[in-house]
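Just so it is clear, none of the values below were taken in a lab; they were calculated from the coordinates. Worth saying up front: this structure is predicted, and the values here are computed from it rather than measured. Cβ atoms are built from the backbone, for glycine too; each structure is taken alone.
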Structure 1
Amino acid sequence: MIALLLLVAAIGRANTAVPELVTDRPDQTESSETVRPGFIQFEFGWTHSEDDEGLDATSDSLPETLIRLGVTNDLELRFGFDGYVWEDTDGVGTDEGAGDTEIGVKWKLWEETGRRPQAAILAGTSLPTGQARISSERFDPSIRLACSHTLTETMSLGYNLVGLWTTEEDERGDRDTTAFLAYSIVLGIALSEQVGTFVEFFGDAPTHSGKPANSFDAGLTYLLANNLQLDLLGGVGLSEAADDWFIGAGVAWRLPR
């Protein structure tokens with residue numbers, strides 16, 4: 001891994017222009033922008049959620065990790081980690097341990113032109129590397145179309161359409177893999193050169209039987225430097241299958257400066 005990081009950094013060392021820092025956190029909508037070649041972007045976060053459907057349940061994960069490596073102007077490699085996960089359910093007990101990892105790519109299809117949005121395809125799969133009862137214990141793939149529009153100098157609109165597979169343990173202790181269609185739309189507003197805010201609707205629905213899980217969230221980002229950003233978010237569930245509420249925070253850091 002270290003050799004790969006050094007190789008990617010060397011590819012773009014001659015490119016002295018510092019691009020805008022565009023992250024894939026804290027919202028659920030992935031950006032359609034890729035990391036430039038020669039840059040490595042680290043995105044870390046913490047999420048706490050609570051749900052009282054049936055049994056009261058809480059969950060924390062830290063540090064949720066995404067590493068993005070720029071390969072070409074239109075392609076990046078992606079390495080993810082769900083973080084260390086604590087899950088507590090009243091009457092059932094507590095499960096904790098390292099979550100799964102994932103690998104993937106993002107390929108920018110084209111730039112924004114007129115009414116045509118900027119678009120990118122993201123494809124990847126989880127790796128069953130987590131601890132028992134935290135890991136899905138299977139390879140769960142996903143493919144995502146990410147689009148974005150510039151509305152004004154201070155406003156932008158992003159939206160995603162996702163096909164994904166999720167493996168969970170049922171009441172009998174068996175592992176079942178379910179296909180979902182996920183969706184999201186986010187409005188981003190720049191309040192200043194350093195501060196941004198967003199509001200977002202997102203959710204998913206199983207392709208066969210089951211209820212959709214829809215949520216709303218909002219958050220803030222603060223650009224400390226051209227390579228360092230902090231973020232904060234909070235949201236609520238809009239349907240029975242979604243978590244009742246959740247909060248989170250994180251940081252994005254890009255190398256080189």
Structure 2
Amino acid sequence: MYGIILEVAYDGTDFCGFQLQNNGPTIQGIVEEKLSQMEGRFIRVKGASRTDSGVHARGQRIFYTTPHVIPDKGYLRGLNSLLPSSVSIKSVKRTTPDFNPRKTQGKLYSYSILNRPVHNPFYSRFQWQYLKKLDISLMNQAGKIIEGTHDFKTFQASDCERENSTRTMFMVKTVENNGIITIFVSGNAFLKNMVRIITGTLVDIGRGHIPLSDLSSIIEARDRKVGGMTAPPHGLCLEKVVYPDEDNSTLYFPSSVD
């Protein structure tokens with residue numbers, strides 16, 4: 001058997017997240033269906049990140065095993081010809097059959113906010129339009145407080161089942177260009193809804209609803225009730241998944257995102 005890692009991009013608007021569910025289409029489901037069709041056998045895949053309903057990806061990583069030796073270009077051409085236009089295989093990498101796709105160096109997410117009064121219909125599926133002017137400087141100061149190793153229980157969904165909520169954030173950076181605000185968050189691992197809650201908290205600080213001086217105590221409280229709002233899913237995108245044998249510079253420099 002051979003291990004295969006696929007790098008996958010998708011518009012998550014019409015999907016009920018990555019992981020298989022009974023209530024609608026998922027990224028895992030559509031990729032498994034088309035892979036099984038291509039290879040003539042049932043294939044189960046594993047993803048690096050269980051992105052939620054409506055969340056997008058430019059760099060999701062999906063792993064599966066196969067007994068076939070198919071040229072990389074064959075995978076790309078074959079799968080992309082079968083998948084819907086909202087899902088694309090970007091690259092193929094071979095690995096060992098015992099590879100664990102969830103053991104990563106880290107992941108990089110971005111969150112896009114349209115901070116101006118007129119929306120762009122061509123990007124409305126990928127941007128949260130927020131009308132009130134946000135203070136980028138305050139949001140970056142807040143990001144520096146969030147960076148590092150903390151117990152992030154305040155920033156996890158109330159139904160998150162993870163027992164250990166300690167995580168390390170490598171970078172929490174906010175940039176603005178012509179009314180489009182992008183928040184980059186990278187870390188070694190994430191809790192359910194964590195990036196969306198970090199984003200909502202930064203927005204609450206940027207609009208003056210939460211004082212910057214309160215953020216450290218909010219983190220230390222380990223209580224979801226004192227944290228900021230949860231940003232809607234459609235502004236969130238999984239940009240990169242980096243494995244131990246790969247260059248991790250993209251986890252620290254948002255300008256390197258492609």
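What to note about this one:
- Parent structure of the calculated result 18.9, given that mean count of other Cβ atoms within 10 Å over residues 29-36 is the read-out and 1, 2 the choices: 2
- Label whose coordinates, when P(r) over Cα pairs in 10 Å bins from 0, in percent, for residues 45-164 alone is calculated, return 13, 30, 31, 18, 7, 0 (choices 1, 2): 1
- Computed 3.1 for distance in nm of label points 7 Å out along Cα→Cβ at positions 61 and 85 - originating structure among 1, 2: 2
- Top of 1, 2 by distance in nm of label points 7 Å out along Cα→Cβ at positions 93 and 149, largest first: 1
- Origin of the derived value 23 (relative contact order in percent (Cα under 8 Å, 6 or more apart); candidates 1, 2): 2
- Which entry (1, 2) yields the derived value -1000 for helix-only ellipticity at 222 nm (-39500 (n - 2.57) for each DSSP H run of 4 or more, over all residues; to 500): 1
- Parent structure of the calculated result 3.2, given that distance in nm of label points 7 Å out along Cα→Cβ at positions 133 and 197 is the read-out and 1, 2 the choices: 2
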